[in-house]
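Trainee: Structures for review follow.
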Structure 1
Amino acid sequence: LRGNADAYPTKDLKIIYVAGRVSGDALALISPCLQLTNRHAYEMINELYEHLEELYGDLNKERNARQAFKNLTIRKEQTFQEFYSTFLHCVADGNISPRDLKDDLNDKLIWKLQEAVVTYYNDPTVTLNQFAKHCTTNDQQIRVRLEKQDQTARKPDGTYKATTEQAPA
């Protein structure tokens, strides 16, 4: 509605538009309040939003996001970008203070990536966004090197070469 405010200039048109975007059980639950004769009829679009939030919203959204943030660490198979997306999602939903986010981010990285970005982490002039860009670049480079190392260690038949030679028996 923000982008099309001129297309829905009245409160009734806004309510009709939003109600038209709702279906299934949600529509069945809000339908009585769409009737103007109902004593609980929506008078403002915010009433409709609040009703939907009351019915379907996660009342523990902030608490759950904070808990997820607390437990969040990058997984070995996860790219930094995938991890950082989840990190930022938890920060936003958990209403987490931006004060220590650079420290929190660094603490949640795998050791190899922490080692690669330590210079940027320790530089107080590097912002969280700049630090995240360095993490992305270094994560990609580490993954490329590990993939090359993995390919080198593999035999043509797909099995791995022995890393140590055995003495003849």
Structure 2
Amino acid sequence: TNRILYPKGIAIQAKQFARYIESKDTRLVTVGQERYRVYRYEGAIHGLDDAVVLLAWKADQPMTPEHLHCVLSTDRELGDEDILRYYAQRWTIECFFRQAKDQLKLDGYRVRHIRAVKRYWAVVLLACVYSIAESQQNLSAGLELLRSRKGHSVVEFIYNAAKQEIPIDVIKKQLHVA
């Protein structure tokens, strides 16, 4: 929604542009079981001279910036339904990437060599499989379980160290917080 569009040559963020769009300017598009109000923008965007941006809202939600979804396509031949359908199929993949970056804390890695990319994805997939196997549920539940276990381990470590009267500076050093 921060994407810069150039309607009539004027630079404006998609979310700002969307404020000028009324329900009568959109058309209803159905993808699977979901219906959307869609405004199709064709033209220049920041970084591309020729693209399609669909400004879409679920049909049962208000046309507000909070409910706005912007979908970009470089193929102007595709219809709105096709663009949204392809996007819906990609969405689970996008969610996985976001989850890998955010929840697995792997967003700081930048790799370019093919061997490094393969190793990166091996680590991501191993972490996912381990989390799912441990929880016998989904990735989010697995990560929550493993984080909880780690938290319990830290508390138990501190408790046992305190019982043994180990100085706080030693505990901090072992926990790498000194």
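Only the coordinates and a few stated rules stand behind these numbers; no lab work does. Predicted model, so just to flag it, every value in this text is computed and none were measured. Cβ atoms are built from the backbone, for glycine too; each structure is taken alone.
Trainee: If log10 I(q)/I(0) by the Debye sum over Cα atoms at q = 0.14, 0.18, 0.23 Å⁻¹, for residues 23-86 alone comes out at -0.62, -0.74, -0.94 when worked out from the coordinates, which of 1, 2 was used?
Mentor: This figure was derived from 1.
Trainee: Which structure, out of 1, 2, was distance in nm of label points 7 Å out along Cα→Cβ at positions 47 and 111 derived from, given a value of 2.3?
Mentor: It was calculated from structure 2.
Trainee: While we're on this one: The value -18500 for helix-only ellipticity at 222 nm (-39500 (n - 2.57) for each DSSP H run of 4 or more, over all residues; to 500) was derived from one model only; which of 1, 2 is it?
Mentor: This figure was derived from 1.
Trainee: Another question, if that's okay. Comparing distance in nm of label points 7 Å out along Cα→Cβ at positions 31 and 63 across 1, 2, which structure shows the greatest value?
Mentor: Answer by largest value of distance in nm of label points 7 Å out along Cα→Cβ at positions 31 and 63: 1.
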